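Trainee: These notes open a run of structures that come right after.
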Structure P
């Protein structure tokens, strides 16, 4: 069992290298335009939960997760070559809808601000 700090450092390193692999080495068209939002490694280093999202949003979720499942062996092997660990964690890919939710919330806030401005201008005019 490793400390939380070490697990965090390993997770950050996995995120960095995995991002580079997805940009420069993975040729699967299903994995174009995706990005890693977070990586969490358990303290036993058995699993690394990788959270991903796509520029287009959740409409590509199934394709992206299928592409990642197909590429898991290659990605885990490439990561194990670049990060020296006694036993490399198994990769679990999860869809992260946080960027989409944040965008939706920003639009709502923007709409509320516009309505407030319209009310102010209507009162003064």
Structure Q
């Protein structure tokens, strides 16, 4: 039976968590929700909070999974992060990473893109 996209995404997130833990990251939370916003993985490495967006793709793909983290998606992640930091009274630097997972048959490849994007500063005149 074919897996649903939700099941495939959860599989990718579990692989990403195992990958991060092997690299020494402490997982603080996963699938954290604030209203309609969600953060896939919230981790800590040393004295820094790492927000990790996980993108998983199966089969033949045209574009790498990380291409799905558009500027609009980044803004949603940043908004959710602002809520997480405020609610949890976090006073640490925050970094935004992407973990891109591609499956081809039973094999998979994981790419960890550190500092994948930065919050944009809106100019007020």
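Trainee: Between P, Q, which one scores greatest on distance in nm of label points 7 Å out along Cα→Cβ at positions 63 and 111?
Mentor: Values: P: 2.8; Q: 1.3.
By distance in nm of label points 7 Å out along Cα→Cβ at positions 63 and 111, the leading structure of P, Q is P.
Trainee: Given a value of 16.5 for mean count of other Cβ atoms within 10 Å over residues 79-86, calculated from one of P, Q, which structure does it belong to? The partial results should precede the final answer.
Mentor: Details: P: 11.9; Q: 16.5.
Going label by label, the one that fits is Q.
Trainee: Given a value of 18.5 for mean count of other Cβ atoms within 10 Å over residues 39-46, calculated from one of P, Q, which structure does it belong to? Present the calculation step by step, with values, prior to reporting the outcome.
Mentor: Numbers: P: 15.9; Q: 18.5.
This figure was derived from Q.
Trainee: A further question follows. Tell me which structure, out of P, Q, gives 51, 35, 25 once Cα extents along the principal axes in Å is calculated. Before the final figure, lay out each step's value.
Mentor: Values: P: 71, 36, 21; Q: 51, 35, 25.
Going through each structure in turn, the value belongs to Q.
Trainee: Assuming -9500 is helix-only ellipticity at 222 nm (-39500 (n - 2.57) for each DSSP H run of 4 or more, over all residues; to 500) as calculated from a single structure, say which of P, Q it is. Walk me through the numbers on the way to the answer.
Mentor: Working: P: -19500; Q: -9500.
Comparing all candidates, it corresponds to Q.
Bear in mind that the values in this text are calculations on the coordinates, not laboratory data. It should be emphasised that the depicted structure is a prediction, and the values quoted were computed from it without experimental measurement. Cβ atoms are built from the backbone, for glycine too; each structure is taken alone.
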